[in-house]
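Quick heads-up: structures coming right below.
Read-outs throughout are calculated quantities, based only on the coordinates presented, and are distinct from any laboratory measurement. None of these values were measured; they are calculated from a predicted model. Cβ atoms are built from the backbone, for glycine too; each structure is taken alone.
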Structure 1
Amino acid sequence: MKKYHNVKNIRFEKQFLLITVDGKDYKIDLRRYSGKLATADDASRMKFEVTPSGYGIHWPILDEDLSIDGLISPAVRKAG
């Protein structure tokens, strides 16, 4: 299976998803991508699965799926 992305360090701060993809850090405003995730409680947000290929992230409790490419393409790279 082809590995699309190496996804690490998924965490949340308020409405932001902080994620490391292929060695680069991103801070993504979830309000732009998912109202469910932006307003979900921490316990629901932390129940996620990264696809084995690194193509996407799935939150089974919230029934939400986001692609890594869709998240990082327009995202501003996290400073420092």
Structure 2
Amino acid sequence: MSIADLLNRAKQIYESRLRSELERTHPDFFVAIEPESGDYFLGRTLSEAAQAAGKVHLKSRTAVLRIGQATTLHIGATFG
């Protein structure tokens, strides 16, 4: 599975099964989704969610999304 396929599958699972509940109960947390099983793992940080998924799915890749946000991570600076 390509990275694009992995991300698309995870987003599909998030939108169809997880979004409404997680945005209400865990805003701004991170969710790692293993797309083959649909298993998901929450964390306050990206690392926490990814590590939780890695403990269960040792050889699988997961996609990590930020709950309630359009992007998972923003890297940048503000000047002013």
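Listed values, structure above:
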item	result
Ranking 1, 2 by distance in nm of label points 7 Å out along Cα→Cβ at positions 43 and 59, the structure that comes out highest	2
Origin of the derived value -3000 (helix-only ellipticity at 222 nm (-39500 (n - 2.57) for each DSSP H run of 4 or more, over all residues; to 500); candidates 1, 2)	1
If semi-axes √(5λ) of the Cα gyration tensor in Å is computed and equals 18, 16, 11, the structure in 1, 2	1
Distance in nm of label points 7 Å out along Cα→Cβ at positions 51 and 67 - highest-scoring structure of 1, 2	2
